[in-house]
Each structure stands twice: as structure tokens, then as C-alpha cells.
1. Can you spot which of 1, 2 the value 16.6 was calculated from, given it is mean count of other Cβ atoms within 10 Å over residues 170-177?
2. Rank structures 1, 2 by distance in nm of label points 7 Å out along Cα→Cβ at positions 10 and 338 and report only the one at the top, that is, the highest.
3. For relative contact order in percent (Cα under 8 Å, 6 or more apart), the calculated result is 10, so let me know which of 1, 2 that is.
4. One of 1, 2 was used to compute Kirkwood radius over Cα pairs in Å, and the result was 21.8. Which label is that?
5. Rank structures 1, 2 by mean count of other Cβ atoms within 10 Å over residues 42-49 and report only the one at the top, that is, the highest.
6. Here FRET efficiency 1/(1 + (r/R0)^6) of positions 122 and 266 (r between Cβ atoms, R0 = 30 Å, to 0.05) was calculated and came to 0.85; which of the structures 1, 2 was it taken from?
7. Can you spot which of 1, 2 the value 13, 33, 38, 15, 1 was calculated from, given it is P(r) over Cα pairs in 10 Å bins from 0, in percent, for residues 194-297 alone?
8. From which structure (1, 2) was helix-only ellipticity at 222 nm (-39500 (n - 2.57) for each DSSP H run of 4 or more, over all residues; to 500) calculated, if the value obtained is -14500?
Structure 1
């Protein structure tokens, strides 16, 4: 029995490393953006920032957006989603009177919408008569380098992409962040290999919600936000609809940085639990299958390497070192020691517990929590996710 498990785990890692779009190499990024041709005429861009209780970070976000070296017309609409901490004031202070920033007050979330998507929808309503060619959705805890928007638009114009998204560089400073955040991106790439997402004929579609540039005409053809209004994993739901309209592109970056920090495990647990069960379609069978698969792929190898015998032990050790090696490019990108790779089984176990917690929160009617509000599945209407 142990030999069969060892063979299955080793085969699984062979397939992951050799046959899943090279997700682990972490080399699909925007380092080539400087070589992209620039358009003869820079199109107009409108930025929409949903913000709820983000006074600690929104100033840096707004300052970064207004400091863009973008040659074309630019305006920024910040939707203050009923904040209670002075978010709107912090945004205005950071703008220093720059007329390109407009702050609007958001209203209560209607049934069937997630909080973030409703905030974005209100920003789009404010822009209904604005003659812009591109929309940039970005979060209120994201800092953009001065050339971020210019390179996003250059890529879209040069490639004809209808969506260009960057996975923001996440903080890896506290012990909890160093232990768990690199794996968050690693697992995301395992689920959605960037090469597959960027391949026009592949079914995989994904985006990173902190930074999404959209070609406005294609976004309108896709139906806007209404078809995905209840989606908890809204970035990937949007990417699927946009890929039906044309090519999309997703990559890693160091030019877009998340300012959100997690000093302890609980904040990371809540971040993962918000979407994990939704990723499984709220299916108990899918949850059980996923946990069994993760146990085989991540937990069995070290167990066999430490407690097995003969060929099973050797195969378990090989699979363990394979997973550790696959994790190294992400660790290096985050500035961490490759030795963290050996801890990946324990890290995966933590994510398994977070996923169980996600299912538990859903059962309690607290699934999809965003800024203190549960997702639309908890609404009286029980609206679907579109």
C-alpha cells in the first residue's frame, strides 16, 4: 500500500513539474514591458478604486496613481464604500487638490452583489459618459510604480489584449507572511498556470484583482460586471468572460506592490477562507476530493520519507525534494531562503485547514466575508454568482 501511495505521489509531482505549463518557474512576468512598442497615440484611461476602511493605505495608492508618467488622459475615481475611518479624507489629502481624483460615496450593497463588485459598479456608473478607452481596476492597498500604467497600456496596445493583469508583489516581512504568502502565489499559479491563461486557445483564464486593465469596448461586449455580480473569485470570473472577447495576459511583477500586511496567521486564514470553498463550487464532495489530493501530493511524501521503508521511502523522499525544488523560484522571488521549500508540506497542511474553515464559515452564513459583510449567498434572495 505504501509503495502504491509513493508511486502516485511521485507521478503527481512529475506531472506537475513537467506538464502544467511550467507554473513553478515563476518566469511569466512584466520584465519585457520596457521593450514593447509604444502606441503613436496614448488612449484615455479611467482608474476605479473600491475602498472601504482603507485609510492606512489609500493615500499611498492615490499618490502612486496620480504620479504615473502616463502620456495620455487619466482620471481616477475612488469609490468610498461607506468607510468609517476617514478613507475619503486620506485619499483627498494624498491628491493635494489634483483634479484628476474624484471621490464618490458608495451606497448600500444590493442583494446578489459582492461588496467589491458593487463598489466598482458605482464607479463605472460615475464614468458612464466619460470618453475613455481603457479601465483600470485596482485596490486601495496597492502601490503602483510611476511607469506601471504606461507599461500596462503598451502591452494591451501591442498585443491586442482585452485584459492585462499583474499579480502584485505581496509582503513577506512577518514570520506568518514568510511562511504562508509565497505559497499563496505558488498555489494560485498551480491552479491557473499563467502560460495557459495567456494562451488564446487554452480554456484556463485568470486575473489578479488588485491590478486589472480592461479594454472598455470588450468589457462592454462581455456584459460589464452584472453577469459576475455575485462572484466571490471575481477576478477569475471576469477573466473568463473577457477571454471570450479576445486575448488576455497575466503576469508577475515588482512594479505593483501590495501594502497589506499580515502580522499573524489569522489575517491570512481569513484571506484564504473568503474564497477557498467558492473555488470548489461549494461542493462537499469537491472539498473531500481536494483534501485527499493535497494529502497525497503534499503530505504523503514527507511521511513516507521519514517513516517508510525501501522503495516507498526513496520515492517519498524524491517527491518531497521535487516539491521543495519547485517552490524555490517563488521563494527566491520573495527574497527568502530555499530552505523554506522543505516546509511546503506543513504550509500545505495549513492551507488545507484554511479551506476547511472556509466551508465552515459558509455553513455559518459567513462565507465570502469582505470588510465585515458576508457574500451574496447569505442574502435573503440567495442570489447566484452569475
Structure 2
């Protein structure tokens, strides 16, 4: 093939003619619509996908065979009829009109080509592989994975609009963050990080990315919540991409709702990247399914460091009770639950450092777990599971 000149086109609002109504044409049309093109389809019949688009008014459909004049006003032409004679005619008419034409049936006879494209937000990578579409698709798939996971250097180096991403980092193991969360970190100029976030991910940040400690431990806050809210807003207004990296999920006892509200009130562009909550994942990693047929059909998650917790109501609930931040007052919590009617023999599991190599599970009952925890030196971060499912850790889990 002759040398190719790579180029990106802005087709927004511009007429693009697609000749053909089959699946190949449908793929081209979907891509053009995604990029904002005004698409005209010329074909006597349409496949189901194209018919749906035509019925919805997303494309203009000329329900007949191709005819001279159909390319008038077009900025770009795609022909994919499956009939070489028709495709050649369309290509010749486009050539005469000095309009670029992509031929699906014969790349060597085209004047334009559609590369395989990998995208991530405002990053677009186009792949051409010497006329070998399968090779190009394989390369595109590999690049897309690298973009999605932030393995490529996607951080911008020119000024742009500020942005805040509230990212749930998962229960501890850095491999349990979502690919969207990883990419947000790879794009970040500033990372505001919690104490229980997967801090190993900070080692992967580009040099020059600022890390702000916002960790909260009992009676020891690096930043107050109001200070965190102001920091997110100020940095985004300064044009920086800010990631608020939390452990677990931002909206499960993580004050993510407050941070989202602060950004929205300030008119700052903000997104929420959900994470795997430790309330579910940590027990699971220890072999404790928080719901299990015949044992528990509901689960209740409680922040156990609050003094005004309604232990009387919790003691009456069926199913599984998960206590977060409850190790420091474990004995007091168990006494209150038992005092309000929870059976003293109810199984309890305490899982420390869930999903990490140092993970450890301590088992007992509502009557014995506090003494057992003191004996072995249980410490935060830990998740406390109260209910029949906790006993499953002895057979399904690892200590």
C-alpha cells in the first residue's frame, strides 16, 4: 500500500454519506454518530441496528439504490454495499467531487481509511496496521486496556478545566480498585488521600503529582471535612484534576456525599467512581458471605464509633450485622447487643487488614469475642461481622 497520512477529522454537524445498509455500514454509522456527524444512509433496505437508528431519527435514510447526486454536500463518504460495482461507482463519484471515500471492500482502492480507535476521555489513539484490520484490532484492544487501567501516561501537561473525581479505592488490596479509578489516578494532578485508601497506588503516580494527606484516625484528623471540601474546590477551580482517594466506596460511610455536594454547590465538575466496599469485601475475603441461603437474607452496615447508635433496634434485626470502626469499643457494643436481646451465642468474626497479606480473622461469640480480641491483640482497620454467617469463616475462610 502507498504511504498514508494520518489525520483526525471534526465531523460535528457535517454531512457524511454512508452507502449500504448492512452490519458493516451500521458499525460505521454508530461511530460517526458518536463523533457528531450528520449521517445520510443510502440503501434499499437496512439491517436491524440501522433501522432502529432511522426510526429514531438519528440518521436520514434514502430507501433506494445509490444514484448520482447522493454525495452532494458530503464532507466524507463511506461505501459498504457488498457489491464491488456499486462501491467502485461511489468511490469514483467521490473522487470526482474531491471528497474522501472509505471503501469497506477494497482498502487499496480507498482514498481514506478508518483506523481502529482506542479512547479514554479526551485521549484518542488511532491504529493503522498496513491494511491488516485484524492486526489493527488486536493492537487497539491492547491499547484500550492500557488506557482504561491508566498504564499509559494519560496525564495532561497543558492547562485545562479543573475536575474532581471521588474515587473508591476498595478494601485494601490495590488490585481491587476499578479500572476507572486507576485511570483517574493516572490523570490526576493532585491526590487527596485517606489513611485507609490503597496507598500502594501512590507509588504509581507520575513525578510531580501532589499528594495531600487527609487521613482520619480516631481523635486524629489531618484535615477536617470542611478543609477537605475547600481543598477539592480550590484546586479544581485552579484548573487541576483532583482525585479524592478513599478506602472502600465513597458513599459507604466515607462522607463522599458531603464532598459531592460541596463540589456541585461550587459549580465544579465532579464525578463519583464507586469502589468495592470493605463492609462486603472484607468478610468475603475471610470466607464470610454476608448473605447466605438459610442463614441470612439481609445485611445491615453500621458505623460503630457513633455514641448514638440504636443498639436496641440492631439487636432485633434478622440477618447479618456488619460493624465498621467498631474494634475500639467491641466489648461495649457486644454487651449492648446482648443486653437488648441478641443471643450471647451468636457467632462473631473480626477480620483485620482484609484483602491484604496481613489479613487475620478472629472468631468468637457475642459473649466471648471481646476477650478473644484482647488476647490476640486485634487492631484497626478491622470489620466486625455479627450473625450466623460469621461461623462460616471456620470452614470457608483463611485466618
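Quick note: the coordinates plus some simple rules give every number you see, no bench work behind them. Because the structure is predicted, anything quoted here is derived from the model rather than measured. Cβ atoms are built from the backbone, for glycine too; each structure is taken alone.
1. Clearly, the read-out refers to 1.
2. Largest calculated value belongs to 2.
3. Checking each candidate, the match is 2.
4. Traced to structure 1.
5. Largest value of mean count of other Cβ atoms within 10 Å over residues 42-49: 1.
6. Going label by label, the one that fits is 2.
7. Of the structures listed, the value fits 1.
8. 1
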